1. Rank structures 1, 2 by relative contact order in percent (Cα under 8 Å, 6 or more apart) and report only the one at the top, that is, the highest.
2. Given a value of -1000 for helix-only ellipticity at 222 nm (-39500 (n - 2.57) for each DSSP H run of 4 or more, over all residues; to 500), calculated from one of 1, 2, which structure does it belong to?
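Laboratory data are not the source of any read-out in this text; all were calculated from the coordinates shown. Keep in mind it's a predicted model, so treat the numbers as computed, not measured.
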Structure 1
Amino acid sequence: MASRPTSIRIFGALMLAQGLTALATVPLTYAQEPGSLPMVLMAMYAVGYYLCFWYMIARRANVIALWFYVGLALLDLPMTIVFWEEYAAPGSLHLALSLVNLALELVSVALLLCTDALAWVRARGQAPDHRDIFR
């Protein structure tokens with residue numbers, strides 16, 4: 001039996017997919033605003049944000065990171081509505097990738113709020129099958 005619940009494993013895959021879609025938007029954003037941050041820094045932020053939360057939640061079961069991610073993700077929905085023109089300005093591909101990223105983010109939050117995911121995070125390192133995860 002796997003030591004991580006299914007919802008946590010799917011969450012991890014979704015986080016990696018979010019990092020890839022965020023990385024795909026970097027050249028589109030940079031083409032629209034070439035005077036902004038250098039593209040390398042934008043790419044590091046786009047990937048680093050998701051990798052950090054992936055590691056802290058899906059690998060380390062950090063409850064603080066979980067609730068921090070849930071809060072930030074839930075703030076993204078109204079921010080997307082408020083700044084719709086900025087998302088649409090670089091073009092339809094950028095808008096589509098941003099909406100896919102938002103959908104992945106909302107699904108990943110729903111997975112984190114499943115009872116098995118919350119129980120796994122609360123039992124961090126205490127269950128017998130956690131020995132391979134938390135050393």
Structure 2
Amino acid sequence: MTLEDPAPDQRPLPTALISIGYVEAKLSDYATSPDYAKRLADPAGFLAFSADFVGDGRLDRARVLRNVERNIAYVVVVLQRGQIDTHVIESMPFDQVEKIGIRVASPSDESIRAAGITIFSLDGQVSRTFDLVDDDFQQRAEP
């Protein structure tokens with residue numbers, strides 16, 4: 001995969017955030033960052049993935065969105081069912097994105113089979129996992 005190749009599951013993200021100046025973060029956006037080598041361990045640079053967050057067998061999409069003009073970034077999950085629901089899991093100043101990654105989390109309850117999303121620091125110091133609970137993503141309690 002070259003720097004400009006999209007991740008295997010990357011397609012334009014259907015969310016209103018794109019229409020107001022947010023763009024999906026790409027691996028090439030971080031080619032000069034100190035943690036770039038760590039990002040190479042994941043095809044999407046720990047910036048995007050697809051998983052079933054509802055437990056219905058359909059893939060949903062998690063992405064990092066950036067807006068340079070507004071100096072902010074969002075970690076979002078887009079659920080596509082009868083309508084498109086965009087869940088902002090976390091927002092952060094633009095410069096903090098180069099230090100974080102996202103990845104799929106195993107289901108918190110094996111009877112439900114819904115994946116979670118983990119936001120983690122590339123240095124391994126901080127990690128938070130979120131699950132869809134009652135139509136909203138909530139941080140998973142530490143074990």
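1. 1
2. The structure behind it is 2.
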